[in-house]
1. For which of the structures 1, 2 does the calculation of semi-axes √(5λ) of the Cα gyration tensor in Å, for residues 20-259 alone return 34, 25, 14?
2. Work out which structure the value -10500 belongs to, where helix-only ellipticity at 222 nm (-39500 (n - 2.57) for each DSSP H run of 4 or more, over all residues; to 500) was derived from one of 1, 2.
3. Work out which structure the value 20, 18, 11 belongs to, where semi-axes √(5λ) of the Cα gyration tensor in Å, for residues 132-227 alone was derived from one of 1, 2.
4. Could you tell me which structure in 1, 2 was used to calculate relative contact order in percent (Cα under 8 Å, 6 or more apart) as 18?
5. With distance in nm of label points 7 Å out along Cα→Cβ at positions 244 and 364 coming out at 4.7, pick the structure among 1, 2 it was computed from.
6. State the single structure among 1, 2 that was used to calculate Rg and Dmax of the Cα atoms in Å, giving 31.9, 134.
Structure 1
Amino acid sequence: MEKNPQNEIKKITSIQHDLPRGRTLIEGSDSPLFLSNELKEQMALYLLINPDTSEETGDVWIILTEQGKKNIMWFSIRKTLEKQGYKVTTKDIDNALIRVLYEKNEGVSSEKTGDNELLKYFEQMIGDAIKEKVSDIHIEKKRNSALIRMRKHGILLEYRDISPDYASSLCSVIYNVLAEDKQVQYQEANFQAAAINRVVNGVEVKLRYQSLPTQAGFDVVLRVLPIGSDDESFENLESLGYSGTQVKDIIDIVSRPVGALIIAGTTGSGKSTTLKNLLMFVNASQGYRCKIFTIEDPPEYKIPRVSQIPVIRHDKDKDSTRSPFYEPLVATMRADPDILMIGEIRDQFTGDGLKKATQSGHQVLTTVHAASGLGIVERLDDFGINPSVMGSPDFLNGLIYQKLVPILCPKCSISFNTLIEKGDVSKEIVDLSKRIEDVADFSKDTIKIKKDGGCSHCKNMGIVGREVCAEVISPDFTMKNFFREKDPVGAYTYWRSLSDGRTDSLNMTGKTALEHAITKMRTGKVSPLDIEHNFGPINDALRKLKQMTQQIIEKEDHENKGNNQSSSIQEEFDNPLADGWKDISF
């Protein structure tokens, strides 16, 4: 394309004379960049076309009002376009003229607009999610249908049926207009992740956006994270679901100035919530006289009086082997911290950071994905922390594993005993009752299950929330020696030997998260059906404990028998009158 004097124009004063002859106005919901009605008051985007060949020139004009130049959104738009290889030029325009520009409708179908409606729908959807304490929103598009579902108390509930086209337009607006930290424009066929920060109905909320292409459409999942306020109040551990003995152990763990406390669990198990409240407790208990840094990817909750450091990914490091955690870890280690929180140990670099932080005399709180409390040790081994470090006296202070289990509605839950007595139950319920008999006493315990359809108190769900069921391990020297010897079976056997073996006891020392759930079942708080859904057979922990105890007894009997045989043989040799020596004459 030949040089056009229009390229020298700094301000658009005439739509007829100052705009290039070949151009396409970018404004549709399915266009490379989608502008809301609010943004259309401030800017316009033109893709330049060669009028002779009808081919793109690779140039884009961003036309800005004075207000538009103050809006940081245009920087994000320019960055996105430049990453796609476009040459971007900015032009000025008056507020009145930009309205005329859109009114001319430059060949764009009005059917591709409607962004204001989509944004209003989005705001309503997020507002409903916050009100109902929803953890995740699933937008699911199929070939001929689309559905929005919301996860509340761990259960996916239907929210709205929408058309496939509406689902595409909605997700396009969410990603192109609202999302931050995104790399490219919205693309249904690609895996895409981003973060969205909004204030909805006065509540500040962070949304983690993840899209997944499916065979006949896509899924977009929004993790809903109300990030809190500057309020310094926090939930105590008992209100989260921890037992009295577990809270005592955790307080003892965090009172140690050096070493690591690691919380494990699956995605959505409440690890971040526990960590946030624990940090706030530690800070308050020390009179806010300590310096706490967090390194998070990204920060999920606002934690008052704590310096929260986000992990920032630079374009220059895209092809580098250096972890994005490198800069914040090095910086915080040099910044005189008392306590360091690393959002998640996920690779060898963050594992090495955990090791160096504790070995340099700091207290570290963090999380990891693991299947049990002692499973944390094996995960750390995967991340390059060797057994001698894990067995050292000042490295591991505490290991916690937790799951969230539904809490029954106290108004409408049904007595399991009454259900069995009626006799009109399935074989599965009969088999469950037999397993329950191994861990509970029907004559003394109040065992309940959820009522189908619930009631008005629980909004027809049958449950009113979720609580933590956990195992808390404070490794002593004996257990750390098993870590050093890389003997997970020995460590597990020793830890379980600390249990009192009673399912009616509130002492959780040496007990699994399953056994913690059973104590809640025996008081009618948790359904045995939900326990088996989350942990497997309800009598599994007790069965394994009995097997382990029996093996220990048999091993001791075998060793004692061997010792007795050796003693008898020695006595025969020592006693010249013993049988076998009598007939020997000297």
Structure 2
Amino acid sequence: MPAQRSQFAVKCLPSLADFAFLMPIAFLFARLDGVHTLLSDGDTGWHIRTGEWIAANRLVPTHDLFSFSKPGGVWFAWEWLSDVIFAGLNAMGGLRTVVLFSILLLAATFALLFKLARRHANPVVGVLVTVVAAAASSVHWLARPHLFTFLFLVLFYFVLERARTGQTRTAGIPYFVLLPLITILWTNLHGGFVAGIVMAGTYGAGELLRAAFSADREARRPAALRARAYFGTTLACLAASLVNPYGYHLQVHLFQYLRDPYTSQHITEFFTLSFHHPAAIFFEGLLLTGAVAAFWYASQGRFTESLLLLGWGHAGLLAARHIPLFAIVAAPLVAGAVEKWLLRLPHLEVAEWLRTAAARFNAIVANTAETDALPRWRLVSLAGVAVVAALLYAPHPPQAFRAEYDPKSYPVAAAEFLRRDPSARVFTHDEWGDYLIWRLYPKGKVFVDGRSDYYGDDFESKCLDVLGVNHDWEKILNGFGVDTILLPASAPLSGALKETSRWRVVYDDGSALIFRPEGKPLSAAAPGSGRSRDREVTKTTAVIERSQENTNN
């Protein structure tokens, strides 16, 4: 009986896998801004509206749905399946359900990544490196379809690693058949399916290098055969990616979009990460350790690991949005290298205290691994999810758990004001354009939004000219028939509009301003908007009040 009670107690205790599962959730709410982090990008809104359109029409859109500036243009909704899922979640419980699902995707991704890291290292080192990888990846934690790419990259990684260790199939399905099947689903969820194809090709290149540089002649032929299998799988995955509503046009569109220099120069998530970012320290640590590990693996004749670390590390340096992909790929390999280094450290010619500390750590790790291997019921993980769900769905949730767009960052009240005139042709920047789709579609259309691949370089450059108050900004707006301008109060264009006699402020909530041409108020504008026709009416309310106070004094 005591033994049974002991086993029961152990099964109820948390394991390191529970820690890996819950750590992203804890990091999101303890270190980041909670739900507002996941909803800090307006794209979530138009993804949901796209999914609603698909569900209502039972078609995948081929032409634009949202803009008045490029109505009906050819558009690739390449994340259409994710859009349908997000729309279904929103219909079930609003943004709270979308957010909860996104949190679960992150938690599942890093729980599976920990499981993969354990195949390369002991569970203690594995969970520590997984925590660092999760923290580094937080630079791109958004409730958007790319979260599926995080999860599918780990799944792809699992299959490739199993195939490399000689396992050929699972549930009767050959691994090299499973990967193209995964690619079909991944392609229709997110454009990041390219990462899976790159991974398979990298494994092939690693085996090819092994065949070329191996000193053992007998090892060359098996390596060459494995390389051929990986390259064949790469081609099969590429062919499988054609199974989408747009056929090969999707691949052509993605290639043109990703190679366009405008993307890396003007789209924020394609910028190199600022190393002043709070998560940069985790990326730096993983990057430096990964670089050392890459050269160590190469010295061991393990070129696949070196190529993965160096290739994805380079991608992470080029664009912040690639950092999560690098973190996922690097974690198991870094964990494997670190464990080997720790095991060798007690036998190296280094300081005695360092050898002693490493030996003690290795002993603790070995004991912890034995305990952690005991079966658990994952009750702690379930309890953690239940707590988060309860807070999200509470009648009055804490600030960090409120599934809504932050009114400090988005024109929440101004969008409600714009509902009074759904025919207004509103100009605003792309991020607020995303939000207006969420709030005003289908009655209201936008000038521009976050679909930069749809609008193209020329159009996006015109937007920048207007926002930067270049000489022809009014001509551009007139050309598109813009009759309403929504901007932050701090925007340069807001200052220019306050100085012109043609535009006047019809709405001001302290953070967002709405301008309309002189003599053309919103069809249901609040009475008393604009007190006179002189320049005073184009100033913000705060400026007017300060001016009146100075006059009284």
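Read-outs throughout are calculated quantities, based only on the coordinates presented, and are distinct from any laboratory measurement. These figures come from a predicted structure and were not determined experimentally. Cβ atoms are built from the backbone, for glycine too; each structure is taken alone.
1. Going label by label, the one that fits is 2.
2. Label of the originating structure: 1.
3. The value was obtained from structure 1.
4. Label of the source structure: 2.
5. Values: 1: 3.5; 2: 4.7.
Attributed to the structure labelled 2.
6. Going label by label, the one that fits is 1.
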